[in-house]
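Nothing in this text is a laboratory measurement; each read-out follows from the coordinates by a stated rule. What you see is a predicted model; the values in this text were computed from it and never measured. Cβ atoms are built from the backbone, for glycine too; each structure is taken alone.
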Structure 1
Amino acid sequence: MVEKTYREINEKIQSGEAVVLTAEEMIEFVESNGTAKAVEEIDVVTTGTFGAMCSSGAFLNFGHSDPPIKMDNVFLNGVEAYHGGAAVDCYIGVTKMSEQQPFEYGGGHVIEDLLLGKSIELIAEGYGTDCYPRTHIKTTITLDDLNQAILCNPRNAYQRYVCATNSTNRTLYTYMGKLFPEHGNA
């Protein structure tokens, strides 16, 4: 069997000569050509996900109201968003659950609703200052109303990141999210 070192593979990647397949393509290649040929010809198999993960979320900038508010407590469709940035910025994490609908609705659903063009209820409170006199706002917004919306998936850049699946016959609620029965998701 052919042996390849990390150095050799990295050199091929740097020179643009590496043969790279997705996991799905690799399955087809092995079925058609066999394992030995795959080891000989394929240098890299991509297996990562770019789906939402436990650290994923979106930075949102709402723009200023009239009169302006320096948002402190922010809720989007009943899901608490983190505010610690500028006056009208927040970060909505995909795994943050709604207090009214835990395990059924959360930050990932808020982001999905925004992407689908749905209206989202924004409720925010502030402590009030001379330049930000407003202390409460309740309104609806859509993605088109936002100054900025930036999806962020920091863990998609990790190497050797683990994945979870559920082999039981019941749904499991874990820190990695909802895992459906019988390997229904990963």
Structure 2
Amino acid sequence: MYDVESADPRSTLIDRSGVAPEDLRQIALVMGALGELRDAEQKLSLASRRYMRLNDTDMRALHYLIVCANRGATATPGGIATHLGISTASTTKLLDRLEKGGHIRRAPHPTDRRALAITITPETRQAAMETVGRQQAKRFYSAARLTADERDVVIRFLSDMAKEITLRDEPWAQPGVATSE
């Protein structure tokens, strides 16, 4: 499925000249492993959303609230909006939905009378931590099994991969650009 020869047989996207066949096979294995990781993450995300009965943005907001609490930071609607990359109006709707579902509490900010402090309820925090949190934490063990040098290689590889696929002003990826039919 991730074999470059099958995905791009005419080298339209990837210039493979000078890449040895054994390197191409190994690169295909790397791409396959990345695909397996992506599939596992998607299945975990879907299962956690289903279990928590929340959407992806809701789950990301709850994760943000857990991290803020762990760091001793006060979460605010503005901080949530910035973290999620959504408008303040969308944030208000999100918080209304999460509050109605019993997942968060709004309270006056401890130091800023103009702001609100948002906290995750203990029940939702526990449910998130014992399910998706526990499953996500297993990544630590994979990283811990590597040597420091191996982790450096993985870090460099994943950072480089993220840079390679980051959208940078590609016209087709801009909001409002429709696909050609």
Structure 3
Amino acid sequence: MRYFHAVQRVTIEQALIQKAKNFAAQVTATTNYADSNQLSTTKIANDHFISKIGEEAVKTVFSKYVPVSGPDYTIYHGKEKSWSDDLYVNRIGLAVKTQKRSMAQRFGLSWTFQSGASRCDVILRKPDAWVVFVAYDDINGNICYVYPPFQMKELTLGEPVLEKLKGFKKVVYANTLPLRK
């Protein structure tokens, strides 16, 4: 899985931006995040959009080395939704976490995992699972910065900056990533 060790810069094509926007608009109507206190459909749509952009960026990078399956643009309803991996790199599951630069400027570059009683990201219980982090530059254009892959056991999980998220989320901060020098 370690095909690259430095952060990779990826420009997202306009067609993929539109595809992600269309997906986000369609999937928002099928979601219910009331259990995580998220009721803003604008925020939910934006989160789905950002996630797909990150997945596309990661696919672009890994496709230089090995076959990649995904992202999945299927609109699932209710119980059909799952915590499946975002991509499959050479048939190995890979989670993708993406944060916008505009949010990083407010809270620090970091990526969030659900960790509450009613909604918990299953990857937190899988120390050997792989994850890639992406910073999406929503300020200066459609650029993503794709970090090298890590296994969960290599990461330091911290508390979110916002008090209201503590107890519901765990966070990986960019400055704690075990990057090679």
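For distance in nm of label points 7 Å out along Cα→Cβ at positions 16 and 136, the calculated result is 6.1, so let me know which of 1, 2, 3 that is. Don't jump to the answer; show the numbers that get you there.
Values: 1: 6.1; 2: 3.7; 3: 1.2.
Clearly, the read-out refers to 1.
Taking 5.3 as the value of distance in nm of label points 7 Å out along Cα→Cβ at positions 40 and 120 derived from one of the structures shown (1, 2, 3), identify that structure. Mind dumping the intermediate values first?
Working: 1: 5.3; 2: 2.2; 3: 2.8.
Corresponding structure: 1.
Quick check: -5500 is what I get for helix-only ellipticity at 222 nm (-39500 (n - 2.57) for each DSSP H run of 4 or more, over all residues; to 500), calculated from one of 1, 2, 3. Which structure matches? Numbers along the way, then the final one.
Working: 1: -5500; 2: -18500; 3: -8000.
Computed on structure 1.
For P(r) over Cα pairs in 5 Å bins from 0, in percent, the calculated result is 1, 8, 16, 22, 23, 18, 10, 2, 0, so let me know which of 1, 2, 3 that is. If you can, show how the numbers build up before the last one.
On the way: 1: 1, 7, 12, 14, 13, 11, 10, 9, 8, 6, 5, 3, 1, 1, 0; 2: 1, 6, 10, 13, 14, 14, 13, 11, 8, 5, 3, 1, 0, 0; 3: 1, 8, 16, 22, 23, 18, 10, 2, 0.
This figure was derived from 3.
Given a value of 19 for relative contact order in percent (Cα under 8 Å, 6 or more apart), point me to the structure among 1, 2, 3 it was derived from. All intermediate terms of the calculation are to be shown ahead of the outcome.
On the way: 1: 19; 2: 14; 3: 25.
Computing relative contact order in percent (Cα under 8 Å, 6 or more apart) on every structure in 1, 2, 3 gives 19 only for 1.
Taking 0.00 as the value of FRET efficiency 1/(1 + (r/R0)^6) of positions 24 and 104 (r between Cβ atoms, R0 = 25 Å, to 0.05) derived from one of the structures shown (1, 2, 3), identify that structure.
Details: 1: 0.20; 2: 0.00; 3: 0.80.
Source structure for this number: 2.
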